[in-house]
Structure P
Amino acid sequence: MQRIEAGEPASYETLLSLAAALDIKVSELEPEERARSSISGMSPSRAGLAAIFVAPAALFIAVNLLRSVGGLAAPFDMLADVGAKLMSFQTFNLVSPVIFLGGATVAFVICLPALVRLRASKVGRGAVSINGMELRVEWAALLIAATAVLSAGILLSYAALELLRTP
């Protein structure tokens, strides 16, 4: 107790036992964990930012699927018209991988701390020992991260198929 109150480290087992005895969360006993939790939780603003980053890729895939699978060309045509006013097709082909794949990657990285937390302790001289991993289910982060991974996978598959089709 004295070590914890002084902000010194304690074993995870000790923290678990004490948290159970006091009927509180382990994070309430660790000052650095409280700081990490407030930083890495999925706040509405972080969820919104991640959604904004993954939206171009998801929208691109959705309008292409509507056109090619659903036979509904209007959304694709509308976005193509807007895009043509903003940039040439060659420019779009140059910047789209950065926007689509980069955006999906950034969205995933924003969501990752809300889904996975590593328990680590310093060993010394810059070395860190990871002694546990916690997987969390935060639905907003999970949905956005899954959308990012799925979008990136679809886009990379599409690009690979295009390369195979082109002589």
Structure Q
Amino acid sequence: MTLKEYFEKGFTPKQYEELLGEQLELHQLHYRRAEISDEAVAAASTLETRRVLVITEPWCGDSLAILPVVLKLFDRVGSSEIRIVLRDQNLELMDRYLTRGGRAIPIVILLDETYEELFYWGPRPAAAQAIFEDHREELNAGRIDRVKISAKIRNFYGRDRGRSIVEELRRKLFT
């Protein structure tokens, strides 16, 4: 399938929110708390087309913090179309965007007017990834539980309020 076909079959943000169940409240909290810089809005506003395709799953903790920030950024820009596809139902697409050989999500893909990829970003901001990498050896050796690492990453997202995500996306818009 083409990126256009994936985009056209994707969920709108509202449809995706209906899949979140108990996670909807956390999703909405991250949306409300997200801090979107005027510089990022200005950068995204310069694009001729603002089509965003996101690969994710409702159970993904990173996505619960990241997707609301992406949505709020493009809501502020206006004239944006966002579609969300589920990773596990779209493995062919997911496998185009592997991270270190894994199917890490979310992946945010910006598309041009012909539905060609301008760039992609994900699965998490560098600062959150650094938390994971700092504990990778301990995790692999069984000296730390993945739940503890996830808690540290969630704390980062809570303190950061999406600023790292927005800044990384803004930098991608200018390259």
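Just so you know, all these numbers are worked out from the coordinates, no wet-lab data involved. Keep in mind the model is a prediction, meaning the values are calculated, not measured. Cβ atoms are built from the backbone, for glycine too; each structure is taken alone.
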Matching 48, 24, 17 (Cα extents along the principal axes in Å, for residues 88-151 alone, computed) against labels P, Q points to structure Q
semi-axes √(5λ) of the Cα gyration tensor in Å, calculated, reads 25, 19, 16; among P, Q the input was structure Q
Relative contact order in percent (Cα under 8 Å, 6 or more apart): greatest across P, Q for structure Q
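Using distance in nm of label points 7 Å out along Cα→Cβ at positions 24 and 104 for the comparison, can you identify which of P, Q gives the largest number? Display every interim value, and only then the final one.
Numbers: P: 4.4; Q: 3.1.
Greatest value across P, Q: structure P.
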Note: helix-only ellipticity at 222 nm (-39500 (n - 2.57) for each DSSP H run of 4 or more, over all residues; to 500) at -21500, derived from one of structures P, Q, originates from structure P
The highest value of mean count of other Cβ atoms within 10 Å over residues 64-71 among the shown structures P, Q is in Q
